[in-house]
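Next up, some structures in structure tokens.
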Structure 1
């Protein structure tokens, strides 16, 4: 990000090395599958993570976290060979490392967990409590976007200062620090005119941290490699494609007769709305919204999901109705969208993999081709293609049958419906969304250069090779 007002010299370190380049993300360009590829060296087809959730045979979405026991990340492999690491807030790693050689604070989307009492005490010393939750406050008008930006900036500063404290105190072989606030703030701001003042201060704080790392590495006068990367890019979005509305309006999915299809305008002054808003505020402030639903009884999962839906509904009331998979008449639904939102969407054929199938095996392939062809004719679709190009069915994953990429300026959602319409204005939290183009930069300090094109899956073997550690998978 270029800026005359803000100091971005930390990023210029990589420009001077002439190593700053585009790094292609995963399909879809979502943090969970992307970071899983970085941690494990496996493609999404191999590790089976397609988004933050997956769908089961009963059409239920479950949280899909990165399991470090099944797929040991590079820092745990390094730990087994005596290398010590600092791993700060890795996205979708929900359990702290048990190795004494790994100092860790877990990251988005759950409250932080600590690998040791020492790390927890240090975190409290700097007042770092993970990424702040600002979504509900913004959607209800409780806080302004400026206040939300300042909250993200404060968390970024605290993470940087805590990381510097731990780095200076310990002799780490590897340091991994993830700043998730840069991703989150862009979702709320990219269509706003006052963009620089909301985003640039956060990047400036990261730039200062990059300069600190560069200067510290130079003082060591040892062999080192310094990598800067993002798991995806971001762009502004002015339009939202509601996927299941398209499928319903084109005759591929059917709503249950009991579903009220009339959008209801919100009355912010009503007692009901005020009570709902206060309940959601309390839930978010106490971080129950971030509970790992897949590890709770289904009855408690539904309560938690209800709180999230109340938060989301406050943004979309009067625009369209919010629906879920349970609102679809599955015995009459041939195809439905689920799980993925953003610049890439996914569609499942309702076949024998599900509990209420509507499509026979000999009907599936022609139906896939028909939907792909029809999607391809829509002006907002960049490309539609078969899901089998990227994912396969497994014990853990029912793979999507169709994937589609939207054109620039569009995002998508599978949880909405509006009769005879499927393009709407995005809510506050969708003013920006992910693109496939992330960034990668590398700087060498007395170390041999790594030749060739770099992809996300190359980070894992690159790290292991640098330390002379063999991959045990």
Structure 2
């Protein structure tokens, strides 16, 4: 089974009738549909309608009226000649003046040994966005065109990078390239925004100023220099992609990014909208309350109950398959994939301020060498260093440590105690010298000196200044 899913906010003005009409138009526009030919079975009841073709294709429309709104859904199933079943489920949830659209597509094997394929985003999403259904998603308008990072949106992106964004959709950020060999063509960015409409928000930095502003707001944790960053709500940056040895062309970067975004979107559970299974259960519950045994409504309820049970069994199978897939992925994942030095080798060098510190510092040396003259290096060694620089990223953990120190220094009255706690975690020991805490590093933490904590509660800048001194004393700026 292969799977696609997304959820995004829509206008609360979208009615049940408009949803049903759009669903019918969506299926009617499919080249291979036979649902509007002669011989199709047409079922209609109060909150249920279905078209069933002789070849197994079917479209089911359901709705449930609720206190404060309604839920309407459409499920389309289309078998192909290879033994696959293509299923799409679209559910509109409209409650208390708020509405959201849940979209799921699956490719299932109905014959043993048939290879399933990754389903694409249903065309229904494009139709809905073209018709103006899109609504702001935590202040970001859902649309099929890229957003420009400007003075109005830079704070939104900075908050998202820091993990403070509450949107339903992830964010894709195309940072400004500092060099032409890292640039991605504007036409490709526009095409990406179109492909990811309703799946992710696409932002692009048009000038270097926005990149530098983001760098200042996020303490250097932003993707920059042509890197494409993928940002998850409430988590921050989870993936960075850029043109280099592994992804030499713009198309390579775009393809890898879109595949990753669709994968993580499909794994996320619905937050506001209902799934088709939820709508089935509610329809069955409402019908059960009114149906009398032996009546037509009772027969419909029994069919709904059977369908509901089949749905649950299928969901269990899907979850089991997902668990197996994730187990295989986890078995092959190494946390050291992006590091220049393995954890074992780093231990032989000595203790690190954070995991991956020595890899960050080795990358810093590489960058310094590349910025200097190459007259002392042969071409192959120089080319090797360029490859290392292009296929590796900083871990970002130096920035997080620096940010933690800055946060500790915001309140000068509590700064010393907070600095002491952080330095103890890094292996420092603390002694009192004339009332002031002196934090000394262990001998193994080479190259780092002691820190004397003496912030004055009356000086509101004392904590911030001391945070900067500690950051400088740990030599974090070069690896941020």
(request) For helix-only ellipticity at 222 nm (-39500 (n - 2.57) for each DSSP H run of 4 or more, over all residues; to 500), the calculated result is -11000, so let me know which of 1, 2 that is. (result) 1
(message) Comparing relative contact order in percent (Cα under 8 Å, 6 or more apart) across 1, 2, which structure shows the greatest value?
(response) 1
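Give the label, chosen from 1, 2, of the structure having the highest value of Kirkwood radius over Cα pairs in Å.
With respect to Kirkwood radius over Cα pairs in Å, the highest-scoring structure among 1, 2 is 2.
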(request) Kindly point out which one of 1, 2 the value 46, 24, 15 was derived from, the read-out being semi-axes √(5λ) of the Cα gyration tensor in Å, for residues 181-356 alone. (result) 2
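Quick note: the coordinates plus some simple rules give every number you see, no bench work behind them. No experiment lies behind these values; they were computed from the predicted model shown.
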